[in-house]
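No lab work stands behind these numbers, since they all come straight from the coordinates. Only a predicted model underlies this, so the values are computations on that prediction, with no experimental measurement involved. Cβ atoms are built from the backbone, for glycine too; each structure is taken alone.
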Structure P
């Protein structure tokens, strides 16, 4: 599959009063054309920092890029100036943010917000842009788009604001769409509608999607491949079927075990992952999941393993998968 995005050895840190926070630590993955890649993990694992790094939206300082490349259609985005990135954002790469109420300008009509990127990037007249915006609102199933285009964000419901955000992100027909928790603030019925809408638009517009989420139900429904992050690192990645059916890393197993199931009995307790993620002011030398893992060994505390390939598409970083490892806490490889 032709790759539209390649992230290689990306490391992103933040300078703070207390020291350096290593938010993203040496991650690598790619996205193919028309492919949906889900990036999952607990809050604070580096998902949104990765997404904002692609768009170059992190304020520098306090953020700074230690190492790595982010290649979009072969060009390294980290080497681009702000003026060059402005030509890419909203034009070649679109982004749907987590909370549409805070992402949309409350003082500007939604029509103007949708069309301003089109006018800037595609060099079309305001009238042409308005017609395109109405067509786009129809496409995302906003009723009475000719009327709604003249309204302000507060006049829309949460689900309708998210549809406006999708229209805004996709009006320039980008090759890549980054959706950062696109359904977090929505009820279940509206979530399903938004996800169906994204899949439908992906087929019509032939675009790739990076889906940032912690909802594994959404992942199962939407994605082709999954990247699992923990404490700023990728611990497992593979095809969606491989992640769900042949789970390798203990963290991924615990994430899946914590998802409510339809076959749960009335007195059955929902599982949770005990403990908290490590402090990234001083990241652990070895596996960051060591303190929370049921299978932790002595070697895990001080040594982070390299990726072990389970198939051409599936890999994970865990000493448990080492051929000489014993799944007994305190044992050594």
Structure Q
């Protein structure tokens, strides 16, 4: 009996020792994996469908490149909720944390990050003109710690779409944030492109998303169409713009396809999930050791055209069949 008890006790002790060793090995492996994990900080000036898609696309691409969140990648996301002061605070926090890379979505957030660090690799997305925004020296080689993926659009297809949908257009309303470089660049270029065609641009500045309704109302009776770019404050409050357009029967045409489900008649723009994936490829290259200055800025070459039959009817637009035929997506 004593011999059996002794044998059982020894077996139990051995099992406990093996279990303890196993736990220690597992913990050591987990700790090592945590130490080896890359850290990426992500910030966006605000959360709306286009910018959310740019973030999700980047994470999907990083996973495809072998950097999987929760395994060998740690992600810290912070939204500035449309506030530039908050964007600055987030930038300072990120720099203090010293991640392996910072992914800045939209021009204001990218500018805040750029002002806060000249050493941590920065990859931007959804920036219309990174040179004008003083993020990079040129599109081929930034000369600094920054590169990324631009959502700049060619103006000719946008103008053609406006003229096809509103053939008698003479005045184009433009609601925008004067504090966003991407929006002021579009305003300047739009005026230059439309003037030779005898079409005027009527400005309606809105400092904040809460000013969008007032800005839109200022255009009623003055314009034949309202065109919106990828301005973040405007996109964030697109439903307010839509209500004014619907009541006044002013067609809304946009450069952000996500706005078609939210009130626009039509939109021609980049696919922000794809743009995010291109940014994700760049982030992966940085995490593998490449310098941002050696990676050219990506410019999207593919444009999607979204159409809403419902919003067209509400805003008094007859949709030409040729426009419907070339649409990427038609919403009834």
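For this structure, a couple of remarks:
- Taking percent of Cα pairs over 32 Å apart as the criterion, the top structure among P, Q is Q, with the largest value.
- Highest-scoring label, criterion being distance in nm of label points 7 Å out along Cα→Cβ at positions 79 and 311, among P, Q: P
- Label whose coordinates, when mean count of other Cβ atoms within 10 Å over residues 127-134 is calculated, return 20.4 (choices P, Q): Q
- Structure (P, Q) behind the derived value 10.6 of mean projected area of the Cα convex hull in nm², for residues 135-318 alone: Q
- Identity of the structure behind -9000 (criterion: helix-only ellipticity at 222 nm (-39500 (n - 2.57) for each DSSP H run of 4 or more, over all residues; to 500), calculated), options P, Q: P
- Percent of Cα pairs over 18 Å apart, for residues 239-294 alone from the coordinates reads 48; which among P, Q: P
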